[in-house]
Structure P
Amino acid sequence: MSEKQTLHVDRYFPSEDYLKDRFRRFSRQLGFRAETAENARAWQVQLRGKVAELLGLPTMISCPPNETITERVPCDGYERQRIEIRTEPGVVMPFYALIPDDLKSGERRAAVITPHGHGSGGKLSPAGRTDIPAIEKAVAHYNYAYGVQLVREGFVVFCPDARGFGERREKYYQKDDENNFIRSSCEILNHMAIPLGQTVTGMWTWDLMRLADYISQRPDCDPQRIGCAGLSGGGLQTLYLCAMDERIRCGVCSGYFYGVLESLLEGASNCSCNFVPHLWEYADMGDLGALVAPRPFLIETGTCDGLNGKSGVDNVLAQVNIAKSAYTAFGAKEQLYHDIFEGEHRWHGVAAIDWLKKWLT
């Protein structure tokens, strides 16, 4: 028998309780507390500016998109185009555009951006690439092909690869085995970005804002009717894009709206893309939701979603109520909807698709 290599520790001295206490004492310094529409607008300007700074948006560099269409594939009721644009000098975003077959020449349709989450292979899952076995499994498990669901409702749909996913994986994950194909390099990107004053979440938000620029210039899209809908990490991207860009007229955030103390501080093993330096000192998720007001916003929550935190749906409801107070201040309570469904972490879509149709078409 080999000699014992470790020492038994009778008592540990971790720091989590201290950090939770610090969160309770110092968090939400710019949390929503306004009661009138005028004060709510002033608060939005203040918090939006602070969040932009924390995300690193002012450090990012604009450039012409230089659109390149590389592929056109006929599908069932729509055409799938693979397109590349530049979002910063030297930074390429590949995405699929799903174009309904019944789109008439000269017609401008409502457009929906459909960001993906983790375990998606990037744009492949929202775009319904079930011809790829690993994607077929992801689509079945998470009801992930919401981009296809939306193009079949008549929207022009855009399914982008977020930085670190799909064709944008960093070199450590550029392998074709199923594990690396599905995974992302968010953590590596944040390690590289944070010391340079940027964040993964900021990169994603910036790229989607540049995609909105591109959509606004397309002859088949109405720039006044752009929406965004996503699951999990796609819900994260939807929340931040809607909070930071008022051109997004309607949003659906699925599986990503909860109090960060339970879901991210206690759940600190979640992907690093959830963590923006200093953010919790100023805002919780409900405050980000309040930045969307009074634009229509739907939140999907599965009752058995493990990301909700130890108190489950109650941890979500507390944040929804913060956002609701902003919609109340704007006199727009009907423009915030919380769809709670029986189930786990997945795209529900039952109320969401009708919501997008109601507000965008």
Structure Q
Amino acid sequence: MVGGGLTSFIGPVHRMAAGIDGQIELVCGAFSIDPVESIETGKSLFLDPKRVYKTYPEMFEKEKNLPPDQRIDFVSIVTPNHVHYAPAKMALESGFHVVIEKPIAFSVDEAKSLKKLVDKTGLILALTHTYTGYPMVKEARNFVKSGKLGKVRKVFVEYPQGWLSKALEKTGNMQASWRTDPKQSGMGGAIGDIGTHAANLAEYITDSTISEVCTMLNAVVPGRMLDDDSSMLVKFDTGATGILLATQVAAGEENNLSIRVFGEKGGIEWRQEEPNSLVVKWLDKPKEILRAGWSYLSDDAKAFIRVPAGHPEGYLEAFANIYRAFTKAMRDYKPGKKINPEKYDFPGVDHGVHGMTFVSTVVKSATSNKKWVRIK
């Protein structure tokens, strides 16, 4: 692992998720830019002190020189956005597979550079767009792909949070500080942090791509350098249209990611705060509520369910589903053999490049006089 030290939020989440299925063991790490914190983190995780490193270059150099049956298989990168590209590049160049937090990089150019490396090496890169890991999201995708809803016409997706309604970045809150700093977060604030999740969820469920946007970005809290609120009209390459909202100043909201997709025959609705349910609304018959764990679900959903109906599965399990799909791909990996993430159902490097292009285009749209801006 790179990042994920004692003060990290997302590092422990990755460690818990990776361990759920008993297929992955954490054996080493460079856990912080502060060498002391990295060493202390390694101690708290009971790792071999010889494999707790002060820097990630040291880690990759020493690990790649270990015998093949002793060195790491892959690295999980859980740093702030501006420290995604360099360790990912070094890992791939050292012959290691990669799991990386979104966004994949700090810029479109960095994202494209990583794609070139993945294509050149044939190594596997997984991007943790967590919400596609939920079983009922996979059921929603199956409804669209199987044609049960008919042709998709309309998509509404929103991600309201309220935690940045105040200027927490001025109070020493580390999570707020780097997310609102363009030097660490990148060109997008709320749109880069949670808007990309909303866009990815909409594209995943509808099996399509957002092709054009008409955007408004706001920095609501005085003095904030990046957007904390966004709304946009979107067009999909299939002809469907929709609305995407992503805000971090909806006071009182937690992580209320939700989506509604409407086709010719009916619609579906899913909420992250009630993840085991999928509401199906039909044009000419009563609505249904499908629940995780039941035999009537598609094989796509059942493949990622661990417990019987009525036993809640949530955020950690969705995260774990990406790790599980990634490890299946790793077991099938052979040098020179191209691994397609779509086959294993986890987000890959192409999703990372598209995500960065999406953010770049949204920012461009918000500052443009043009009504619509195409995502190239």
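If distance in nm of label points 7 Å out along Cα→Cβ at positions 82 and 298 computes to 4.2, which of P, Q did it come from?
The structure behind it is Q.
For distance in nm of label points 7 Å out along Cα→Cβ at positions 26 and 74, which structure out of P, Q has the highest calculated value? Walk me through the numbers on the way to the answer.
On the way: P: 6.2; Q: 1.7.
For this comparison of distance in nm of label points 7 Å out along Cα→Cβ at positions 26 and 74, the top structure is P.
From P, Q, which structure was distance in nm of label points 7 Å out along Cα→Cβ at positions 34 and 322 = 1.6 calculated on?
For distance in nm of label points 7 Å out along Cα→Cβ at positions 34 and 322, the value 1.6 is produced by structure P.
Using mean count of other Cβ atoms within 10 Å over residues 130-137 as the calculated read-out, with 24.9 as its value, let me know the right label among P, Q. Present the calculation step by step, with values, prior to reporting the outcome.
Working: P: 15.1; Q: 24.9.
Structure of origin is Q.
With semi-axes √(5λ) of the Cα gyration tensor in Å, for residues 114-289 alone derived from the coordinates and found to be 23, 21, 16, which of P, Q does the value describe?
P
Taking distance in nm of label points 7 Å out along Cα→Cβ at positions 10 and 306 as the quantity of interest, name the structure among P, Q where it is greatest.
P
Any read-out appearing in this document is the output of simple, stated calculations on the displayed coordinates, not a laboratory observation. Because the structure is predicted, anything quoted here is derived from the model rather than measured. Cβ atoms are built from the backbone, for glycine too; each structure is taken alone.
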